[in-house]
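K.L.:
I've put the structures underneath this note.
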Structure P
Amino acid sequence: MSLSHLGDLYWRTYLSQAPLLATQIGERSYDSQLPPPTVEADEQLAAVTAEIIAQARALDPADLEPEDRISRDVLIDEAWKLHLGAARRGTEMVPGPLTGPHTTLLRSAAQTTVDGSEQAEAIASRYAKIPAYLGVSADRYRKGLKRGLIPAAIVVRHVVTQIDAYLATPVEADPFVNTRSLGPWDGEEEWRTRLEDLVANDVRPAFGRYRDMLRDEVLPRAMPDDRPGLAHLDLGPEWYEDSIRRFTSLPLTGEEVHEIGLREVERCWAEFGEIGVLAFGLDDPSDVIERLREDPSMRFSSAEEIIERSEEAIRKAEAAVGDWFNVFPKASCVVQPVPADQAPSLPPAFYGVGSEDGTRPGTFYANTYEAEKRDRFAAEAIAFHEAVPGHHFDRTIAQELEGVPAFRRYALAFSHAEGWGLYVERLADEMGLYSSDVDRLGMVSADMWRACRLVVDSGIHALGWTRQQAIDFFKEKTPISDEVVAQEVDRYISLPGQALAYMIGKLHIERLRTRAEAELGDRFDIKGFHDVLLVHGGLPLPVMEELVEEWVAGAA
């Protein structure tokens, strides 16, 4: 099979098991569908992706054009990640607040738009499948428990709390009921009435049954806080090793990740003292951290202030990017608060890519829940990471690429995307974007945050750390509030390996830039370097490295 046919097969296969994403990016063929949750679907997916990988590896790179060589390598990596989840039946491990069916359904509904009666009926058909989907998902968790896939109790408690919060909201405010229409159409009022009945009589009761299963069947068997990681499961070491590769694209061990993290923590610790002198006249990192954590002026006063500060940072960055980039996203970037029912269990901010048809812009979601507890000094670094020139650049430019296969425009290259986001937090300092030395401490805090992630994630899942041990490490090394520290640690417990992508990816990008600057000297062009990282879509780090080396050789 040709590379083009393999890519098409992979993309169709991927969208068929990710129909919610298909709708979000404007691919309407899957609007009536939900992800296939059965064992048989996993077995079929594992078989198809294994064949795609085998045939792609059989293609000789020497026979391919440069862009096709990239496509081949990205395809193998993407198909492997999809194969991994299906082959090990990962859906049988109870997911956490960020990735479970409950939160993906609600988030998707909040981002879904309908354009006319035909699409509206397809979306209503999807919503009607939710009760059966949640029921099969619950049965898969029962199978997972029998296989020894025991989740951490704290993860289950968070999911139960999320669902309780959703069910406590009025039906008329429900995201399924309020699926946004792009314009009026005949029959819309009747359609919404049917949605309200469906949600009240079928969807919400199904969410309740799903919650009850987690609370009554899973929670009593879940792992306690002193044993929350994969290290305590028979399958744990193998799963964690796979997760490290999935999220970093590198063959690292948990112990290696831990050592890298400790080195980066030491570097950031010193930097707190260096910038702390400029910001507060304090050179002891512990004193700087205490000031950032305890000074009331470091907190926001309102949700409105969070939104306003985020928008100011993004507009400032947009005015400066011309000196650092040749390529820019066509889509705009807007700021919205995280939905209230999801906010307590979600991170301080995240980015949602827009739709291909332009009906939904790229969106920076700022978490305004308990605004008075959120860090003002971190706001600019977060906005640069999640929006401009962070994920709004790498993800949206990838989506807008022309002449490359669709799977490359949406490649899940975690270490590239998150490494880029963390890299541009530092780039923003070079660009002169931070408003003050206090905001620059927010940059250092973000760097320390990601360094601690390496230590804590590997500590929990490779070394057997307790939840409290992880929390204590974070509290000692960062100014992050107690609430956010606990939330972050619980995120790492529920999603092993994902937190590694940030610092591992950033360090790789920085090494490549340092090497290119050393080899090219005055011929080094920062815009050209950034082009290499952005104009090919998401890349596994080894592929990124090859492309940078080719660029350096061509510029020498």
Structure Q
Amino acid sequence: MKLLQFKSALLGAAALAMGLGLSAAPALAEKTLRIATSSSGENSFHFRPTSCGSDAQNWLTLMYQAPLYFDVDYNLKPGVLSEWSSNDDKTIWTFKVDPRAQFSDGSKVTAMDVKRTWEILASAATCGRAGNYIGNVKGFNVVSQEADLTSDMEGFKVIDDETIEVHLETPDPAFNLRIATSHMNIVKAEDAVALGLDEFWKPENNPKFTGPFILEEYEPERGDATLVPNPNWWLDEGPYLDKVTFQFVEDAQTIGLMAINGQIDASLQKLPNVFAPQLPGFFRPIDAYGYNVFWLSPNAEPTNDINVRKALALSVDWNAVFEATFLEGEGTPTTQPLDPSLPQDPAQTGYPYDPEAARAALAASPYGSVNNLPKIRVTPRGSDEYNNRALQVVMEFWRQNLGLTNIEFQERPQGFGDDWATLTNLSRDDVVIRFPDPAAYMFDAGHSKGAVPNDLLAGYTNAQLDAYLNEALQLEPTDPRRNELAFLAQQEYVDDYVMLHFGKLTPTINANEYVKNYFRGPDLSLIEPWKIDIEK
């Protein structure tokens, strides 16, 4: 039955491919890299450099050189910023702009460009993850409450055209590691202010780029884009490609067929493992920190009650959810909120499967029984097969063990209506960090200044968790106490029942072996894309 269903899915995908005009591979330039991309959640086919996330993080390093970055061996490397140092107590960091760094129009990148870009990222509603990177900079709390893209942040001091000082509220020995991400890309700030964050990067507005390629064409309705080499690329190597093309294809089965038919060279969407035998080398595993989980909102009724959240967590056999989600062995079990690739707390074994305790928790809630619960609204935030499969199994456990059937499922949260942000009880997303550090991970996941509490958990706070992490983040990344404090913070998080994890999908490169020097890093961005070449 499973084989028949899959064959049916392939036929449907093939029909879709024909409908997209993908039945025949076009003639290609010798050095054209053809990339298919999709969305693990919201349809986010854009090239906005100030997004600080979404699927765009996969390809922005083609067009913007990060301030600093990690190479394939996790060595910290210079980017737009070529030097860094700090004072003894790690409260003041000094960065030098590479004197060669320039925008694609030939103008130099200056320390003022760095300052103004990071102030824009800090402003309200610009970059939801900015607090993970520059939330400790003096003045961040003020600027992050304002929508003004011209706000000045106290902690950024321009010393000269090539030097910027960053003054922190508390010591941070890892601040240089924290900003080594494409989420902190430097842009032409005056363009962003004049044209708006949703417009300044589009080709018709003559955007300025710092990376090896520039965006030549962008057709969102058609779902395609073309990049060409930056005429003012300023590093000493590359780019070796003549062109990079993107095509947004929502269906992963269709992307798999495109790869088999030789219509694409790489995919930024994880393909179903069933294609692996026909695509040798396409599924090479990589390290990436962060995995999709379900979040229970502490501010939407009825999950604003901890006993309801506890009942929802304990009524599910999470081992069974893992088995049903990753049918082809493409996942790693998880026992705690921390990514399984990070140091783990051996005391954490995951929520136990205890239907009796779950029913007792529900009885102890203000609702008393399942019959009094308001509707629970759940969404995987997209069409990803793994997330959808996991959520369907979770809902079945709720039905069996709690008698819970008053559930509204929407593939995307907007299906709940205009008030979806305040109505959604369960949604899906990942925790994202740029370097392998449990304290940084827990900050993103649970600290009151972290990305998740300020987005999906809508203001979640735990004072003790914050205190553990505030202490941890002032220690050197090599200090064992840093991890110990992160584990204590994690326990606080577990006891609040806001995060439900069901396993981690194994991240892979998703590119043919003839695409050389094609590597993706811990933030999913391409590493040193100016070195990418095609050798058929």
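None of the figures in this text is laboratory data; all of them are computed from the coordinates on show. On a predicted model such as this, the values are computed, not experimentally measured, just so you know. Cβ atoms are built from the backbone, for glycine too; each structure is taken alone.
K.L.:
Have a look at P, Q and say which one yields -19500 for helix-only ellipticity at 222 nm (-39500 (n - 2.57) for each DSSP H run of 4 or more, over all residues; to 500), as calculated.
P.N.:
Going label by label, the one that fits is P.
K.L.:
semi-axes √(5λ) of the Cα gyration tensor in Å computed as 36, 31, 20: which structure among P, Q?
P.N.:
Of the options listed, only Q reproduces it.
K.L.:
Oh, and also: One of P, Q was used to compute distance in nm of label points 7 Å out along Cα→Cβ at positions 176 and 408, and the result was 4.0. Which label is that?
P.N.:
This value belongs to structure P.
K.L.:
Assuming 20.8 is mean count of other Cβ atoms within 10 Å over residues 96-103 as calculated from a single structure, say which of P, Q it is.
P.N.:
P
K.L.:
One of P, Q was used to compute distance in nm of label points 7 Å out along Cα→Cβ at positions 224 and 312, and the result was 4.8. Which label is that?
P.N.:
Considering all the candidates, the number was obtained from P.
K.L.:
Name the one structure among P, Q that FRET efficiency 1/(1 + (r/R0)^6) of positions 240 and 360 (r between Cβ atoms, R0 = 35 Å, to 0.05) of 0.45 was derived from.
P.N.:
Derived from P, not from the others.
K.L.:
Assuming 4.6 is mean projected area of the Cα convex hull in nm², for residues 336-399 alone as calculated from a single structure, say which of P, Q it is.
P.N.:
P
K.L.:
For structures P, Q, calculate distance in nm of label points 7 Å out along Cα→Cβ at positions 304 and 328 and state which one comes out highest.
P.N.:
Checked P, Q; max of distance in nm of label points 7 Å out along Cα→Cβ at positions 304 and 328 sits with Q.
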